[in-house]
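Enquirer: These notes open a run of structures that come right after.
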Structure I
Amino acid sequence: MHGHTGILTIEVEDTVNMGVNMVYPCNEINKIAWEVLQNFDHALVLREDDPLLPAILSVYEAQGIKDGAPNNMQKGPAFKTELATAYPECRLEVTKETMTVEGMIKIVYDLLKDKLNIVKITFTSEVNGATEEYEPNKNLDRCPLCGVTLNENGVCPKCGYKK
């Protein structure tokens, strides 16, 4: 088993929000992305048909860490999509396809497409790199004061503005 370090670039598109004089606050894009993508940080990533998966889950169960270790504080929410399933408690990600830079882009888009108006994702890892472009398809209702997407109740999660 081995690991890779990569650089992920997410480009979003929308109208310029006059409250912050930008399309979307960069630090907020980082927060939104990190919330789900932190599950991949220092995680074991295996394909769902990997013959090692049952053995690893068995070892995790025997060691009492399948449902998490008390010192595992850096984890995002569990998720299950068509492309991947996150088991953040035991730092395991199970993917449908072999994890490539192209595969990582698919997973990232799938996880973030409803949260950000993504038009381009680039992922590079060592000598490998890929880019995928998307049509902007969201009209996000954003806070006029800080540019962050309003929640389902029309409230800004950052500054408390109410629509």
Structure II
Amino acid sequence: MTDTGGMDPAAVHKPPPLALVALASAMYGALAICVTGFASLLTDTDVISVPGIGPVPGAAAVLASVACFAGALWPTLNPPRPSYLGVVPVALAATLAHLAALWVLAVLLDAGFATATAAVGASVTSWTSPAFLGVAIVAAWGGIAVRRTAARPPHWPWERPDDGE
């Protein structure tokens, strides 16, 4: 049983969902950039290795993926004790949003349908999409875990209520 310090368990502070969505989304974006950067460095391959696509569609696709991650995580974090199964749709939505945004932005920036499709295909068959999926799983799980926790702010021993001594 969790020690609530004499407080009613229902009154234990839980972080607001909006703050957790912001925190988890920032974590997702930072980890996505970090993991793809390190994977690119370690494998000596480009994140988007298809010629004819500049850096703009890839970078903008990451931003779209972060926005989709936040939008998918919001309803997952609304219940007082969300299920960890909510990680699955959030991670899939963020990963698919990255692929869709990459394709749309490549087409809009005159890369052509074939080049945009090749870029998405290369992302799916290389390490890029699994990296986005893995990072989304970690970030969504972190947001859900913090929401489920019945933690209290830390207190010094002299700040705790007296035990009648």
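None of the figures in this text is laboratory data; all of them are computed from the coordinates on show. Computed from a predicted structure; not experimentally measured. Cβ atoms are built from the backbone, for glycine too; each structure is taken alone.
Enquirer: Match the computed value -22500 of helix-only ellipticity at 222 nm (-39500 (n - 2.57) for each DSSP H run of 4 or more, over all residues; to 500) to one of the structures I, II, and report its label.
Expert: Among I, II, the structure yielding -22500 for helix-only ellipticity at 222 nm (-39500 (n - 2.57) for each DSSP H run of 4 or more, over all residues; to 500) is II.
Enquirer: Rank structures I, II by mean projected area of the Cα convex hull in nm² and report only the one at the top, that is, the highest.
Expert: Looking at the calculated values, the largest one is II.
Enquirer: Identify which of structures I, II gives the largest calculated value of distance in nm of label points 7 Å out along Cα→Cβ at positions 114 and 130.
Expert: Largest one: structure II.
Enquirer: Can you say which of I, II returns 1.00 when FRET efficiency 1/(1 + (r/R0)^6) of positions 34 and 74 (r between Cβ atoms, R0 = 25 Å, to 0.05) is computed?
Expert: Among I, II, the structure yielding 1.00 for FRET efficiency 1/(1 + (r/R0)^6) of positions 34 and 74 (r between Cβ atoms, R0 = 25 Å, to 0.05) is I.
Enquirer: Right, next: Identify which of structures I, II gives the largest calculated value of relative contact order in percent (Cα under 8 Å, 6 or more apart).
Expert: Structure II comes out on top.
Enquirer: Comparing FRET efficiency 1/(1 + (r/R0)^6) of positions 58 and 122 (r between Cβ atoms, R0 = 30 Å, to 0.05) across I, II, which is largest?
Expert: The structure with the largest value is II.
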